[in-house]
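Nothing in this text is a laboratory measurement; each read-out follows from the coordinates by a stated rule. Note that this is a predicted model, so its numbers are computed, not measured. Cβ atoms are built from the backbone, for glycine too; each structure is taken alone.
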Structure 1
Amino acid sequence: MNNLARKGGIAASIVLIILGVGAMVAGVAGREKVHSDLAREQIVGTPDSTIPGQKVDTGGEANAFAAVMRKHTMEATGGQTYAQMGRFLDESGKPTSDENAAATDSKTGMPVENPARDIWISSTAFQTALNTAYFAESVATFVIAIGGALLLVGIGFLILTLRLLRADHATARAVPAGATAAIA
């Protein structure tokens, strides 16, 4: 094995090991950030959730709580999504999308907005944040796994390179100097 190949194999091994350790550290830091940010919000699972009375402080718990929030939102909106609801309320308090049929706010003179749509918007924003925490934790876990794989590949490559170096060095010592000329 020539000198450049030896140095290249060792350098590549070291780079893989460093990248592996770096990815694992970044992944662990990412998971910790998700956990601390969720804990800071002091969200507690509702009695009908899979985590009743528990603090939501992991991505999995955030995902579970987002599902419960969607269920509650659907109950509050009569099973309708934002796009299915009327934009306004009429005189009897029923949703309508017809601005002319909408009740008028006595203070502003504007059509009365459907408050269920505001519930939907707030809930969707919160669910999105919770699901983003779940996604971020999942990505961080994946980064830890990839970092572990890079670390193992780097160590394996280093062992292989060093073993080949040793074998190449042992072969070079075993062959007498004049023997290579006789073989050629």
Structure 2
Amino acid sequence: MQTIDRETVLFAQPYDISAAGFYFASVEGYEKQSARLRNSCGQPVEEFEIQFIDGDELDAELFKALRVSQGNFGAFLDVCNYWNTDQKRKVIIAVGECGYSFDLKTGDSDQLDVDIYEMGSLRELAEHFVDEGLFGEIPESIKYHLDYDSIARDLGMDYGEIVIAGTSLIYRCP
């Protein structure tokens, strides 16, 4: 599943309450607007809280997981344009659910050790594992008598469930 190409719009909210914030969609737009922004005393405004305003739902969840700030929003805008859905999901789960740290400027999403399955439940994962032979060769006549709910409960010790951008996923952080 690939993300829908939609411009990501952020908002720079000044910490200085006498200055007005601005919307931007690129590093150049941010730099241009922030360079001319002044507070009520005519002083330049230098510190901003960066907020996600509009864009793909997946990118909004990535923004939240990575705690995007004034120091890394440029790298965030880059990954919004260049990463595929799988890379974004992996980082969201690794950082948001598994407690991994990730540096947007130097990190490689492909190096994160996270297993992800696009499935709606642990039971569905249990059925998939049986069909794939993870538990060895099981005759078709016996498969109908397996307790998939019990297998799913056991899988729940190592796997978690999450919904990202409306898609149900099962994940494991080894």
Structure 3
Amino acid sequence: MVLHCDQNDGPVTRAAKRALETGNAQHILIWIQEDSENTVKNLLEKACCERTTRKDAHDHTVDWYFETVNRLHSAYHGTHNLNISTKTPEEKAIILLVERACESGNFEDLSPVIPDAFNGEMRQYFDDVMKMRNFDRKNSAAGRVYVSAFVNFITFVYHLHSGSHERNRSFTGREK
């Protein structure tokens, strides 16, 4: 089954865009390591200033901001990162499908990719993510716990869908 991926950017890029649009770094800090917070805050401030003063010019600072955010996120989550630009079309589709299900809170949105034998385990992952998604938006540490659960859930769904769940059990941190 091939899923249709109709968006070019994933959750990390959208969070980085929200941070840039609002000037509020809290949107993106949950996606990167704590020790990189000042780097991102400083770069976001420069990018916001540059966007304000150079509305018509191509903005290299903004480009650098997005590249840095994606690089830091990828370094933090390793191969399990949600940097859409580095993913296959199938991985992109899974990321976006799981993201939509988590946003809507509707587990049934995932039924196209869940093998029936894993429905219970999938439901547990989903419930874990749902419990964590309403974290205090001013608390980056709580946000990082949510992002970690979210990334693990996407990874698990992808491996179930691709049929590689048995050989990749350690990938998600869960045991049978």
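Figure out for me which of the structures 1, 2, 3 the number 1.02 belongs to, where Rg/Rh (Cα atoms, Kirkwood Rh), for residues 37-76 alone was derived from the coordinates.
The read-out comes from structure 3.
Identify the structure, out of 1, 2, 3, from whose coordinates FRET efficiency 1/(1 + (r/R0)^6) of positions 101 and 149 (r between Cβ atoms, R0 = 35 Å, to 0.05) was calculated to give 1.00. The partial results should precede the final answer.
Values: 1: 0.05; 2: 0.45; 3: 1.00.
Computed on structure 3.
Given a value of 18.7 for Kirkwood radius over Cα pairs in Å, point me to the structure among 1, 2, 3 it was derived from.
Values: 1: 22.1; 2: 18.7; 3: 17.0.
Working through the options, I get structure 2.
Have a look at 1, 2, 3 and say which one yields 19 for relative contact order in percent (Cα under 8 Å, 6 or more apart), as calculated.
Working through the options, I get structure 2.
Quick check on the output: -10500 is helix-only ellipticity at 222 nm (-39500 (n - 2.57) for each DSSP H run of 4 or more, over all residues; to 500), derived from one of 1, 2, 3. Which one produced it?
2
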